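Each in structure tokens, the structures are laid out below.
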Structure P
């Protein structure tokens with residue numbers, strides 16, 4: 001199947017999808033729609049499936065001429081054969097024994113990865129620590145700043161104001177900053193989105209530590225929410241896009257692990273600074289140090305993020321193929337592994353863009369109308385709702401107040 005035939009097939013799938021959207025309720029139309037979705041899902045799962053070796057070679061030639069990656073043409077030939085069926089690479093006589101060793105160790109020694117990959121995962125983990133500390137340092141501060149700001153009484157009015165100050169970052173995230181995730185990630189890259197969101201989080205912590213009224217603290221925590229929203233989505237995305245398939249789930253889940261670690265550090269920070277006495281001219285030094293301490297992991301992330309590779313998937317999406325391949329060379333142990341992931345990712349993006357170009361609906365609408373998207377959104381919504389509804393986050397942020 002040549003590239004033109006592949007595009008024609010994708011147009012047919014999109015045409016079937018559009019026909020289904022037009023409201024046809026006939027049994028034949030329904031069956032056609034189901035078949036179109038099945039073919040579409042197969043292409044999205046592996047665009048190289050069911051292609052002969054000669055078709056793969058022509059596909060690689062077309063890709064090389066279009067992207068200018070002529071210097072690795074032969075490597076991409078072998079990479080395409082591996083990407084078509086990664087589990088059966090042993091049968092490929094085109095691969096050298098050294099290349100087979102690297103591919104074999106993806107299963108037998110899946111944690112044997114490059115230092116650069118683990119360095120970047122560490123940076124992502126520190127981003128999660130920032131998130132956790134941002135969430136919980138306010139817990140200890142709740143014992144002190146309300147009295148200083150004149151909202152420490154057990155009245156309904158003061159209780160609402162303290163709750164408003166506590167909830168400010170999440171109010172900002174829900175109403176505004178979470179919606180910035182896509183444009184920030186699209187135009188600034190994964191690293192850019194992480195840098196600016198973490199910078200906002202760090203500055204928000206320092207700002208909060210310097211406030212002298214409840215409404216000023218409220219505004220500073222709204223600013224903190226600018227960092228909490230985009231960072232919480234972009235860091236796991238970057239971790240997933242740089243990770244090898246065999247350990248992708250484990251590395252991506254480091255976000256939750258290290259967020260919990262940051263929550264613990266936030267509590268430790270409150271315990272460390274609770275008895276710090278005021279200094280001349282500084283009232284409430286203890287709670288100010290609690291809030292300001294959360295900027296420390298933010299400094300580490302901001303200083304490291306641009307020293308790590310950009311997401312290869314994002315670079316490919318921007319047409320920066322050479323940089324994407326160089327990024328993968330840093331993240332993988334061998335050129336063949338980098339080439340396999342590079343070519344496979346590029347073909348997946350091509351299929352996604354071709355299908356998307358023939359869709360008549362927006363992505364927001366497709367979140368609910370495309371079955372696989374709807375099921376994923378429903379599952380995520382239920383899990384996140386129950387995480388909040390169980391009350392654990394209330395205890396993290398207001399335990400000091402309730403005591």
Structure Q
């Protein structure tokens with residue numbers, strides 16, 4: 001008993017989180033995007049029509065944001081502009097998070113920043129340490145190339161660090177520098193990302209301090225990570241490479257949705273063993289036995305995750321994918337609403353998007369004490385990462401990215 005007490009995992013609490021609300025002058029309505037695309041000079045009308053078709057069918061609204069460098073004609077994507085964009089998204093989130101938690105920058109023990117496509121030197125973590133005068137012994141981790149699942153990967157890394165270091169605080173910031181990922185070419189497989197990804201940033205504070213539970217919003221129950229990089233077809237489904245003109249962009253292959261489906265099935269089989277109640281596990285075992293020995297079941301049995309989770313934050317990668325995931329998991333319209341509305345209002349903000357979804361659920365006043373929240377991110381590699389949280393109190397968020405528009409949502413197609 002004493003050995004268990006000494007070696008058991010320490011509780012990790014989510015004290016609070018913050019999401020960037022970009023300034024209104026960076027808003028990009030469809031008409032503005034179309035006009036800029038026609039004036040940049042390197043796109044023909046066929047490519048412009050294709051991009052506008054993708055945008056209109058993606059589920060985005062007219063209120064998403066692009067960073068300042070992409071409002072220039074032609075777009076500016078040099079290194080200094082990308083560094084300025086990084087400061088523009090990271091600093092407000094950092095300021096807001098420290099203010100909400102009444103925490104000094106020098107109290108932070110671990111700093112984790114993830115940004116897939118932009119990896120400057122000095123690193124993004126070094127930029128923050130320098131700007132905020134953090135301690136000389138702070139441990140920093142800069143994650144890149146992890147795609148849209150990196151936000152939860154950062155949570156998993158923070159959990160492991162906090163498990164080894166008692167009485168500590170970790171910050172996890174997630175963003176994507178859109179300017180450096182802008183593709184100025186004509187390959188349609190690479191143009192899709194210009195249409196989907198938009199400006200955003202999130203930050204969260206995790207702690208295992210004894211006094212953290214008293215003021216925290218959630219307790220972390222588990223994290224789960226799976227990947228399919230060992231499979232060549234899956235590995236090549238989304239890859240950053242040069243086109244025939246030597247222009248770098250991210251290629252999205254046609255079988256990406258099929259790969260995502262296979263990845264999700266593999267991920268759910270691992271996650272289900274961690275969070276599903278015994279009754280659902282028993283039903284799944286019975287289905288497996290019936291399928292093996294009787295051959296009477298051709299359909300795949302999907303456990304009822306609603307029996308274990310109250311709120312769902314799923315990848316807002318597109319209206320079609322969101323509805324497909326909801327259908328596969330037999331979710332209700334209210335369960336997929338946060339993802340659809342986040343996509344409509346802010347677009348796809350890569351690894352930060354799941355926190356905009358949780359902010360939406362909080363702004364609607366739906367989180368009650370004891371509720372469980374499941375966040376799942378899927379990114380290039382491909383990989384899927386999940387985090388499951390338990391609410392420590394009922395939450396009705398004030399402020400945040402939805403403060404001026406929550407009453408207008410949900411919108412109807």
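Each reported figure results from applying straightforward, stated rules to the coordinates on display, with no laboratory input. Remember, it's a predicted structure, so these values are computed and weren't measured experimentally. Cβ atoms are built from the backbone, for glycine too; each structure is taken alone.
Remarks
- Ranking P, Q by percent of Cα pairs over 19 Å apart, for residues 85-156 alone, the structure that comes out highest: P
- Per mean count of other Cβ atoms within 10 Å over residues 221-228, the highest-valued of structures P, Q: P
- Percent of Cα pairs over 41 Å apart - structure with the largest value, from P, Q: P
- helix-only ellipticity at 222 nm (-39500 (n - 2.57) for each DSSP H run of 4 or more, over all residues; to 500) derived as -12500 - corresponding label from P, Q: Q
- When Kirkwood radius over Cα pairs in Å, for residues 149-204 alone is computed for each of P, Q, the largest belongs to: Q
- For distance in nm of label points 7 Å out along Cα→Cβ at positions 45 and 213 computed as 6.1, the structure of P, Q it came from: P
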